[in-house]
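So, here come the structures, one by one.
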Structure P
Amino acid sequence: MPLAPQEIRTYFVTAVTASRRRLFQVDTNSALLLDVLQEQRSKQRLRLHSFVIMPDHIHLLLTPAPDISLEKSVQYIKGNFSFRLKSKLDVWERGYDSRRIQDGRDYTTHVHYIEQNPVRAGLVSEPKMHKHSSANPIHLTDSTPTHFA
């Protein structure tokens with residue numbers, strides 16, 4: 001069965017650390033995950049539209065490459081991070097939650113949710129202050145899929 005066209009395969013993804021360990025409270029771990037995310041972008045395995053790294057979970061808004069499934073995209077992220085972290089403990093909970101983005105309004109709602117996550121958690125007072133979020137202008141992300149623009 002062929003995959004849906006890329007522009008309608010954009011997903012909101014949440015992955016949680018094993019036992020909700022606050023793994024990303026450590027800056028070096030967050031920096032490593034940021035590196036993995038950018039590496040997957042540069043290898044053109046996915047388009048990363050929005051993200052936030054919280055102490056014990058991540059939220060991503062991504063579009064897999066046309067020839068790559070969502071499952072494989074998430075595996076590239078979680079698997080590469082785990083491999084590079086070299087932890088003796090489990091890193092991630094099994095699986096992940098995902099929801100396909102339906103339209104432009106849904107897309108905008110999820111970008112807002114992602115950006116506001118550290119504010120709601122009391123980590124920062126405004127989204128751009130969270131250094132491990134696409135709301136911070138230092139990070140590269142991909143543009144809104146043309147289907148939603």
Structure Q
Amino acid sequence: MTTEPHARVRTGLMVAGLIPFGWALAYVAFADLARLQIGAVIFELYAAVILSFLGGMRWGRAIARGEAAWTLVEAVVPAVLAFAALLLIPVATILGVAATGLGFAIWMLRDVRDMAWPIGFRRERAIVSVIVLLLHLSLAVLLAVRLPG
């Protein structure tokens with residue numbers, strides 16, 4: 001039994017957070033070519049929201065704990081990266097997917113080594129992030145195989 005408050009709720013929300021990624025990936029896998037891009041855009045929009053959320057967690061913690069100003073700067077990086085990825089979608093969808101995947105990889109490595117987060121959160125964050133990275137990789141492969149040209 002964990003002593004972390006709200007651990008079960010946190011775990012449930014983290015797992016539920018995988019559903020939109022999975023749904024969008026399934027859409028890309030089974031949609032006709034005319035609508036395939038819709039699934040990729042939905043996937044990337046959701047990825048951008050979650051990356052922004054991850055930065056917001058760090059921002060809030062930095063403010064609450066009086067951490068170094070650099071932490072505030074660092075906290076906005078996921079949102080900026082996500083925004084850049086969204087800008088890539090119309091011209092190079094796979095690059096956009098790679099950019100958000102890179103964001104998730106960087107923040108996973110950053111957060112799982114950050115001792116300020118509870119151990120249970122760090123473990124769950126690693127597992128969920130690896131799944132998200134695999135979903136990103138799957139989307140990139142699907143797009144490479146299914147997009148014409």
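Can you tell which of P, Q yields 1.2 when distance in nm of label points 7 Å out along Cα→Cβ at positions 60 and 84 is derived from it?
Computing distance in nm of label points 7 Å out along Cα→Cβ at positions 60 and 84 on every structure in P, Q gives 1.2 only for P.
When mean count of other Cβ atoms within 10 Å over residues 28-35 is computed for each of P, Q, which one produces 12.1?
Only one of P, Q returns 12.1 for mean count of other Cβ atoms within 10 Å over residues 28-35, namely Q.
As an exercise: helix-only ellipticity at 222 nm (-39500 (n - 2.57) for each DSSP H run of 4 or more, over all residues; to 500), calculated from one structure in P, Q, equals -11000. Which structure is it?
Details: P: -11000; Q: -27500.
The read-out was computed on structure P.
One of P, Q was used to compute mean count of other Cβ atoms within 10 Å over residues 12-19, and the answer was 16.9. Which one was it? Intermediate results must be reported in sequence, preceding the final value.
Working: P: 16.9; Q: 12.2.
Corresponding structure: P.
Assign the value 2.4, calculated as distance in nm of label points 7 Å out along Cα→Cβ at positions 44 and 100, to the correct structure from P, Q. Present the calculation step by step, with values, prior to reporting the outcome.
Values: P: 2.4; Q: 0.9.
So the calculation was done on P.
When relative contact order in percent (Cα under 8 Å, 6 or more apart) is computed for each of P, Q, which one produces 26?
Of the structures listed, the value fits Q.
With log10 I(q)/I(0) by the Debye sum over Cα atoms at q = 0.17, 0.21 Å⁻¹ derived from the coordinates and found to be -0.95, -1.45, which of P, Q does the value describe? Display every interim value, and only then the final one.
Working: P: -0.95, -1.45; Q: -0.95, -1.29.
Computing log10 I(q)/I(0) by the Debye sum over Cα atoms at q = 0.17, 0.21 Å⁻¹ on every structure in P, Q gives -0.95, -1.45 only for P.
No value in this document is a laboratory result; all are computed from the given coordinates. Computed from a predicted structure; not experimentally measured. Cβ atoms are built from the backbone, for glycine too; each structure is taken alone.
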